[in-house]
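Presented below are the structures under discussion, each in the form of structure tokens.
Read-outs: derived from the displayed coordinates by stated rules, not from any lab. What you see is a predicted model; the values in this text were computed from it and never measured. Cβ atoms are built from the backbone, for glycine too; each structure is taken alone.
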Structure P
Amino acid sequence: MNASQPVLALSGGVGGAKLAFGLYRILPPDTLTVVANTGDDFEHLGLSISPDLDTLLYTLSGQANSELGWGRQGETWTFMAALEKLGGQTWFRLGDGDLATHVERTRRLTAGESLSAVIDDFRRRCGIAARLLPMSDDRVRTRLDTDQGWLEFQDYFVRLRCEPRVRQLEFAGSQTAQPHRDFLTALGNPELRAVVICPSNPFISIDPILCIPGVREALRLCRAPVVAVSPIIGGKAVKGPTAKMMGELGLPVDAAAVARHYREFLDLYIADEADRDAVGELDIPTVLAPTLMLTLEDREALARIVLDAADRARR
């Protein structure tokens, strides 16, 4: 397979960003396009915040905070300390460097720029050669029906630490949203090497992308192999509420359930070696591999496995 062929990745935040970075490291940098979930976006303290886009921005530029798993490396917290003394809301922590990203994004959005234009400029300034796209320039917001009523995503995820039981999800605004034009163009490119669904939460990180009209159909019609990497290892989520949410939604908490969730357009599934029994009866072609990404080498190795498997699937 020609290494200069483009690759498209769909990603949420931390877990997905790890594989996206692995792909970025092993590919010619300008061949990768990453489409980010923006259902997590919200307005806080008067600022427009895009958590998954920013995680990808910091990860791909080598600025990610490896200790916290979110935010920027070497962050300081003067703003939050001052805000706390004033009695302000501090449940969503904004580091001083991270704050600059939100302030500048908010200024430019208010002036009439699109989110995609702003993030494209940010990634250029951060030295990222890959394309980084929001799933849409239109507003889509993830909301959850829980045992504490309907909650906005960040209230559930950060303020309440995923403690409420989830009954269902909705993606407000998705019915009228349009996928970013370059997203659909990439899916329709006959030279596309692979579509990689990164190991992000299927329900709150990938489904918001899939719910935008036209995306599922484009994935079904895509000529390139669509490959998903399981976010479940040994019946547990590496990070976040994926396993808890699957149980609450009445799904088996295993890697096979994630594959079935993507069944309508999935050509190939990458599951961890620990889940051999769980995926044994899947009617979707499956490759077993080490999927836990603790080091940079792990990320690069998994990225190679994903692309090699996609290349074999295409022949």
Structure Q
Amino acid sequence: MSGPPFEYSPLPRRPPIEWPGGARVAVWVGVNVEHYAIDKPSISIVPPTVGLVPDPANYGWRDYGMRVGIWRLADVLDRHGMRTCALVNAEVCELYPELVEEGRARGWTWLAHGHDNSTFQTGMEHDEELDYLRRMTETLEHATGTSPRGWLGPALTETFETPSLLSELGYDYVCDWCNDDQPYPLRVESGRMISVPYSIEVNDIPLLATKGMTGPDFERVLVDQFDGLYAAAEDTGLVMAIPLHPFLVGHPFRLKYLDRALAHIAGHDDVWLTTSDEIADWYLDRYYDAASASVAAGQRRLSSS
């Protein structure tokens, strides 16, 4: 395969989606629960030491999220009734067991996020990737007590076979493609697979780390994104994903602004504060078959023209 695992489907041409209770926007929060290898360069805040092994400044900056930031972030989310969807590296289960224990006690939804955040799948052969995904899944199942249904690749990486391999292992949605405000079907070898909206644009890494936005800037972006989606959802339900990294938003000088943005969102009527699993269930039960048939018919028309 040399193309993406989906077909073109313009949003205005789709039948309307209706969320539970007539909600206009489904909002889910994806908290990246990650481990970075100490001997590999990764996202950094101190550029001069990136190539050093070890690199205490940058490794410690990232590790702050697991030691401190995520605990504060979890309390803020709970206070606003926003359930944590943990995008978790399998190595987290072995290295930070207290965090997994806390997530189980709080009823987090668990999504698979690779073995660690330093290993990318691009370039893996079929058998290598299948073994990688199987071992990761077994680790998560054992530690969390649930079988993950959703997937986000480390740094949003995949191979052309990833969706099909995940479907074979029992997954039914991925979040890597970031190209829509609604779920939609993905093409796989067997079974059913969908994309659940995630975001690069309102993701705290591009905004806070790459673009250097301040806490007030971040609050404004989240509020404007929500307000825009809320207004656009007059005729069909839309999704707002809020991707967060505890080593960024877990610092007190930023967390206060996330807190204010979440209060704005949660204070609206006609909003479904939900999880990625629940969004997937709702779409698969009510819209997947019709959407798949519509896309297939469009492809047949293109092939015959």
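If you work out mean count of other Cβ atoms within 10 Å over residues 246-253 for P, Q, which one comes out largest? Working shown, then result.
Numbers: P: 15.2; Q: 20.4.
Result for mean count of other Cβ atoms within 10 Å over residues 246-253 over P, Q: largest is Q.
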For mean count of other Cβ atoms within 10 Å over residues 70-77, which of P, Q scores largest? Q
From which structure (P, Q) was helix-only ellipticity at 222 nm (-39500 (n - 2.57) for each DSSP H run of 4 or more, over all residues; to 500) calculated, if the value obtained is -12500? Q
If relative contact order in percent (Cα under 8 Å, 6 or more apart) is calculated for P, Q, the one returning 28 is structure Q
Ranking P, Q by mean count of other Cβ atoms within 10 Å over residues 38-45, the structure that comes out highest: P
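Here mean count of other Cβ atoms within 10 Å over residues 86-93 has been calculated and equals 11.6, so which of P, Q was it run on?
P
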Comparing P, Q on distance in nm of label points 7 Å out along Cα→Cβ at positions 78 and 214, the highest sits with P
Tell me which structure, out of P, Q, gives 14.8, 50 once Rg and Dmax of the Cα atoms in Å, for residues 6-141 alone is calculated. P
